[in-house]
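Once you scroll down, you'll see the structures, which are given as structure tokens.
Here, each number is a calculation from the coordinates, and none is a lab measurement. These figures come from a predicted structure and were not determined experimentally. Cβ atoms are built from the backbone, for glycine too; each structure is taken alone.
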Structure 1
Amino acid sequence: MESTQLVTGVFLGITIAVGAFFARFLTFGGSIATFFLASIIFAAGSWKWTLPIFVFFVLSSSLSKLGQPKKKQFESVFEKSGIRDYGQVLANGGIGGLLALAQVALPSQDFYPAYLGSIAAVTADTWGTELGLITRGRTYSIISFKQVPQGTNGGVSLTGFAGGAIGALTIACSSAPWIWDERQAVGIVAAGLSGSLIDSALGATMQAQYQCESCGITTERRIHCSVPAKLVRGKQWITNDVVNWACAFSGASLLLIFRHLS
């Protein structure tokens, strides 16, 4: 790791963190986490490693701002808002950061494909959710395949699935200046979509879901209508952030499996 690359990484991290905070993409805690994550990834792998996660962050944050009036109806259902905190930043980029550090520690190994798989998975998940919430169309449970209300945890729509595929493909394209071939692009998209579907399955089965004792709504929030909500499904410790960690890990792991099989 060159000292000039480290200095550049720190400068880039500060620039992104401050800009994202004032653009209301991140909370203060989220900005601090982004600074450290961006600094580490750039210092470890320069633009080859930084561009995919930068593309994810900028485009996903922009998508979260679309359709705000319609998304407002889901605010009481989801655990967190569109302004990302440190937990969301680490859940989406933590696996990528660890893989960047692993590349520095073990330079003879190639962790970059796994890195792309992790970023593709969280991108597919984020884009699928953001686009699925603002478009019309039926939503189906990934477990029962029955139609469920829009915004239901574990629900998948055609628009959301297509958005996820486009997001994963966008990450594949972001790596094109360094490594590009059609088979690898297909692998990245497949790993990204598969990781996002695993996220949905965990959200529908294992993630903590509560019922408000006051209004009766099912929500990810432990406190709703200013009163403690009752746990009705899943494990209390499996939050949305935990599920996103699993999504990123799944994308990285599946990319390695796909490469081995091919």
Structure 2
Amino acid sequence: MNRIYTIYLAIGLLCSTAASAQLKVGSEGLFIQNGTVFSTEGLTLVPSNDWGMNNLMVTKEATVVIWPKFNSIQRMYRFSRPATFEGEIALTYANIELNGNRAEDLVLAYSGTTSSNYKDFSLVKESAVNPAERYIGQLFSAPISFSDLTAVTMESTAATPYKDIEANNMITPNGDGVNDFWIVKNIHLYPNNELKIYDREGRVVFSMIGYDNTWDGKFNGNPLPEDTYYYILYIDSGKAKKAGFISIVKE
């Protein structure tokens, strides 16, 4: 059974106080005795062994990592250099940061390097989640090394996307009137939708509430380069979602 009671107490204390500044440790170092609850910016650590840090910065960013089948929440903790840690780790999140994920399906994910590539991340499948308190935690009985720490959905448990919605996977925006726009068949039947399109670095290049088949492969009015992009289409206020890839081809 995951030992999360110390983390639970720490999260309760953390959520009752104002957020602190992002952590920066100089050359003088910071020492945390084993079993001591340490929290910063919604991240809580309880080391199993005495833990020392120096010349280290920890920042909280609204960074999203896009997986082929699931997404990270809009919260990333980034260490300026890899940290080796053994003990309990937990992070809190706000509902607005869920990014389409179901809270009860979240698991921790960490990478040994600063990265936006999902292939660099390891998933902690046995993570303990408390949706009511909006936190996720895990006891690591063996040391792990990480620079980035976030949470993702293991599997998509949203309702099956409506079968009558079909999305094109390629556009050729050359102005010839053929395949110049990204078309989602029958999207007009579901006006309560939200579309987000990302480039391969995870940056949003297009978003729209109530998508109406008008995206022509541009970002802020400028044509995007020929490449493959990832989209998430939320339908009926998130009751269903459809995700996939769009290729921009210039002939």
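Points worth noting:
- Cα Rg over 2.2 N^0.38 Å, for residues 163-226 alone derived as 1.71 - corresponding label from 1, 2: 1
- Which entry (1, 2) yields the derived value 20 for relative contact order in percent (Cα under 8 Å, 6 or more apart): 1
- Test item: distance in nm of label points 7 Å out along Cα→Cβ at positions 211 and 243 calculated as 1.3, pick one of 1, 2: 2
- Test item: distance in nm of label points 7 Å out along Cα→Cβ at positions 75 and 107 calculated as 5.0, pick one of 1, 2: 1
- Given 0.45 for FRET efficiency 1/(1 + (r/R0)^6) of positions 59 and 131 (r between Cβ atoms, R0 = 25 Å, to 0.05), calculated: source structure among 1, 2: 2
- When Rg and Dmax of the Cα atoms in Å is computed across structures 1, 2, the figure 20.7, 67 traces back to 2.
- Per FRET efficiency 1/(1 + (r/R0)^6) of positions 51 and 147 (r between Cβ atoms, R0 = 41 Å, to 0.05), the highest-valued of structures 1, 2: 2
- For -1500 (helix-only ellipticity at 222 nm (-39500 (n - 2.57) for each DSSP H run of 4 or more, over all residues; to 500), calculated) the corresponding structure among 1, 2: 2
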